Structure I
Amino acid sequence: MTELREFPAPDAHVPDLGDPSRTFEEVAAPDRVSAPAPVRLPLRTRLTRAAPPYLFLLPGLALLAVWVYRPLVTTVQLSFFSWNLLPTSPARPVGFDNYVRLFTLPEFPAALGRTAVLILGLLPFTLVVPTVVGLLARRVRGRAATVYQALVFAPMLVAPVAGAAVWQWLLDPGGGLVNRVFGTTSNWLQEPGPAQLAIIVITGWHVLGFATLVVAAGLAGIDSEYSAAASLDGATRWQTTRWITLPLLSPTLSFLLLMTLLLAAQWSFPLVNTLTHGGPSGATTNVYYLLWDYAFGSFDAGLGAAAGMIFFLGFGLLALLLVRLTERLSFHDS
C-alpha cells in the first residue's frame, strides 16, 4: 500500500497551491501498529476480583436457605406422609393420598372462595383509596407532609392482636361504638355476613397506610415536567391525571395488586385467629387459616403440608403472571 507525499521543488521556495512547479513522490505508507493482545489473568486472580459482591450476599443467601428453602423442601416431603406431630408417632408414607383427600373436603373450595372475596374486598383499601389519597395529598409540603405520613402509616405499626382487642370493643353488640354510630344492633363477629365484612374492614384499616405510602413513593418518581407540558397544551387536571399520571403509576399499582393477592390471607390471619377463630360457621376461614387449622388444629401435618403446597403453587403462578405484567408496563412506560 502506498500514499502520495508532496515535496517542494529543489532550490525553490515552498510553492503556493496553484504553483505548477509542485512535484510529488510516491513513498510507502507506514506499517499499521497492531493492538496488543489482551492479557489473560490467572483463574485465581479473576476469582479473587469477582468474589467480593458474592461475599456480601452470602449472609442473606444463607438465611434464605435456612429459613425459606429448607422448610419448603421439608413441606414437600411432609405432604407425602401422614403424621400427627407427636415425636413418638412415626410419619407414615401415604403417597398422593393427602392431595386427593384435600380436594374432596368441602371446606377447601369454600376457603378458596372466601379468600377471593377477601382479596376483592381489600382492593379498595390497597388500590383505590391510596391512589385517591396520594393524588389529593401531593400538595402537602413541609412539616405537614411528615405529620400526614405518620398519621396514615400509624395503623400499620399497631400490633394486629392489640388492634383486634380494640376493634372487639368497638364492635361489641351490647353498646359498641360502631352500633351506636350507625344505629344498628348487629352482632358483627358472630354473624356470617357481618363477620366477614368486619375482617375485611379491619384488615384494610391496617394495610391502608402502607399502600398509601407506596403510592406516594410512586407519584414522587413521576417527573413533574409531564404535567407541566400537558398544562401548557391546555389539558385539565383530570385529563393529566387520567392520561399521564395513572399510566405512569401503573407499575406501582401492579405491585400493590401483587401484594394483595399474595398476602391478603396472611394479613388477616391474626385478626381471624383472635376475633372469630374462623367462624361463625367457617365464614371467615380463608386458605391461610385453613392450612393452619389442618396442621395445628386437627394435628394432620401431612394434610396441612399438602394444602400449603397447593397454595404455594397457585399463588406462585399468579405472582409470575403479575410480575410479567409489571415488567411489560414498565417497559412501555420507559
Structure II
Amino acid sequence: MSRSKSIITIGLSPSWDITCRGRNLNWGLHETLDEQTIRPAGKALNVSRALAWMGQRSIAAGLWGRDDYEQMLRAMQSLNRHIKIEMTPVVGSTRRNITVVDTVKGREIHLRDKSRLASVKALKKLRDDLGAIVRKGSVCVFAGTMPGDDLLDDVIGLMEFCKSRGAKLVVDTSGPALKKMVDTGLVWLIKPNVEELCDLSGDIIKDGPVSLAKAARRLLDRVGIVLISRGGKGSVVVTEKAAWQVRSLGRAKVFSTVGCGDYLLAGFLQGLMDKSNAASALGTATQVATAKAWGWTESKTWPEVRKRMKVEINRI
C-alpha cells in the first residue's frame, strides 16, 4: 500500500473517553484519583490518533455531536499537523465513556454509554461530506460500534459509496454488523479478536495460531486480509498468500489495555504503507499495540519504540 494513499477513519459512534487512575480503589468508598484524562475518542478516532503518534497523516471523518463539536476541535488542536478533522456535526451531544484503572491492583472497569447520533438524516449528510474527501486509492476505516439493524442498510450504503469512488474498505466492529458488512464482499481488511472471529465463523475456535488461521482462511472468499488480535498472546494475520503470527519478546507492566486493538490496526496500516508486506506489517502492528499497553505511547516516540522493542515473526 503506497504512502500516497490517504487513510480516512470513519466513526459512527464516537465518544469522549474519560480515564480515571488511582491506587487501591475500593467499591463503595470515596477515593482520590491520581490522574484523570478526557479526550475525543471512539475506535475510528483512536486509529487516527495512533497513526499521528507514528507520524502518519490521516483524515478523521464520521459523526460528532453538534453540541460539543467546537470543544472537540479545541481538544484536537495539538494533533492538527497529522489529523485533518472532517467530522460531520449532527444534532445532539457525543456520548461519554468512563474507564477506571486501579494502578496497584492491575484492574480496570469500562463504563460505556449508548451512542444516539446516527439517524437516516445524519448518515445522508455524512455521505455527502465523504463525497468531498474519498478518492480513488483512499483507505476508508469503518471502526467502532455500528448503528442498530434499522440503520445498518444505510451504513452498507456508505460503504458501497466509498467503494464506488475507488476506496479500499477496512472494518473493525463486532456482532451482527460485522457479519453483515463482511458478507457484502466489499471489505479489504477486517480486524476481529478471537471472540469476534468465532462469531463470524459460527463455531468455537481454539485460541491457537493454527486454529485461528484455518478459521480465517474460510473468510478469504469475502475479504482480502484477516488481522486477528489475541491480546497479550500477540496477533495473527491471514492473506491468500500465507499466514503469520507475531508476539513481543519483551515484558513490562501493563499500563492499560484500552485502545490496544485500535493501535494494532493503525500499526498494520502503517506497516503496509512502509513495505507492502503483511508479515512485516504485523510486526509493526504488534510493536504499536504493545507500546500502547505498556504506556510507551505517552512517554516515548515511535522511533524509540521501534528501536527498543523486539518482536518474533513466524509463518504458520
Structure III
Amino acid sequence: MCYVYLRRVMQYLDPSTAVPERVHAAFDTLADGVVVLDAQARVMLANRPFRALHPEGGAGDLQGRALSELKWLPRHVAGENTHVPWDQVLRGRGSGPDERMSIAQPDGSRVEVVVRAAPVNDAAGRVRGCIVTFHNVTDVHQANDQLRQTLGDLERTREQIRTQNEELRRLAMRDPMTGCLNRRAFFDAAGELVANALARNEPVCCIMSDIDHFKGFNDLYGHSVGDQVIQVVARALAANIRNIDLLCRYGGEEFRILLPNTNLADACAIAERARVNIENSASAAIRDVQVRRITSSLGVATLADGAASLQALIDQADQALYASKEAGRNRVTVWANHPAT
C-alpha cells in the first residue's frame, strides 16, 4: 500500500466531514483494510477489507463511532502493553513502526494483521486525522507456524535418527548375549590403544579368561543354562574393571580384557579378584537350577615383557591361560609360566 498516495488523497478531504461516496468506492478496491479517523479517533471511513476482519465489522454503520468502541478490535498491539498506533499518531507523535495485532474470531481462530497509522496534516502541519491500514498476514503467519512445526518435526526426527544410529553402532560393537565388545570392535579399539602405548612407552596389560569345563554345563544342564553361565562370568569380569578398559567376548566361553596404563602387579590383582568372584558367586547367580561350581582360568601378559604388537600381547596372554589350564585350572598365570601371587 502506498501511504504517500493515501495521505495525499486525504489532504484534500476534511476528515471531520463526510467522505464522498466515490472515495468509499475507491478505498473498497484496496486489498488492505483501511480506516480513516478524525482528530478524535472517530471513524470517517472504513473500507470493506477492514470490515471483513471480523464478523461484527460489517454490522451497522461505523461512521462517526470511536474506533475504541469496536469490542473485537484489541486495545493493544500483539505481545506488547503498548497503545494502538493510531492513538500515538493522533497525539502528534508521528508515524510509528508497523505493529502486529491479533484479532480473535468467534470460532476461536485468529486473524493476524500488521497495523500502520499515518497522520493527515493540514498545510500548517497540524494533525487533522490519520489513516490506519490493516494488512492481513494470517496466511503468512500460519505458513510460518507450519514451517516452525515442520522444522521442529525435522529436528526431532534427526535426533531420533541420531539416537537410532548410535544404538545400531552400539549393537554392531557388542556381543548380543553378554553386552561385551565383540571381536571386531575390540581389535579396532585395542589396536590403536596398543600402538599409542608403544609410542609413548606406557604400560598395557592383557588378561585372557576361559570358563573351566564349560562343555560340561551344556551337557548336564542344557544350552540355556550354558548361556547363563557365560553371562554371569561376563558380569563378574566387568565388575572388576574400569570404564577405559576393554572387555571382549572373544569367542564361545573365552574373554579378553585389555588394561591401559596398568602395570603387571595391578593386572594380576584384577585377574585374581575376578577369579575369586567367579568361584564364590557365579553358580548362585544361575536361575531356576542349581549348578555345580563355576570357575575360570586366567592368563596375564604385559607389553613390558617385550610384546611389539597387539597380537603378540594376546598370544602371550593366551599362552599364560594355557599354562593355568595345564596347572589344574581355576588360577591366574603370568606369561612365561610364572604363577601370580
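Just checking, which of I, II, III has the largest value of distance in nm of label points 7 Å out along Cα→Cβ at positions 159 and 199? List each step's numbers first, then the result.
Working: I: 2.2; II: 1.4; III: 3.7.
Largest calculated value belongs to III.
Of structures I, II, III, which gives 14.9 when Kirkwood radius over Cα pairs in Å, for residues 119-166 alone is computed from the coordinates?
Numbers: I: 12.5; II: 11.2; III: 14.9.
It was calculated from structure III.
Using distance in nm of label points 7 Å out along Cα→Cβ at positions 55 and 191 as the calculated read-out, with 6.6 as its value, let me know the right label among I, II, III. It would help to have the intermediate numbers written out before the result.
Values: I: 6.6; II: 2.1; III: 7.4.
Source structure: I.
For which of I, II, III does Kirkwood radius over Cα pairs in Å, calculated from the coordinates, equal 26.1? Intermediate results must be reported in sequence, preceding the final value.
Working: I: 26.1; II: 19.9; III: 27.1.
So the calculation was done on I.
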Legend entry - Which of I, II, III yields 12 [relative contact order in percent (Cα under 8 Å, 6 or more apart), calculated]: III
Inset, instruction - Given a value of -20000 for helix-only ellipticity at 222 nm (-39500 (n - 2.57) for each DSSP H run of 4 or more, over all residues; to 500), point me to the structure among I, II, III it was derived from. - result: I
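Laboratory data are not the source of any read-out in this text; all were calculated from the coordinates shown. Please read these numbers as outputs of a predicted model, since none were measured by experiment. Cβ atoms are built from the backbone, for glycine too; each structure is taken alone.
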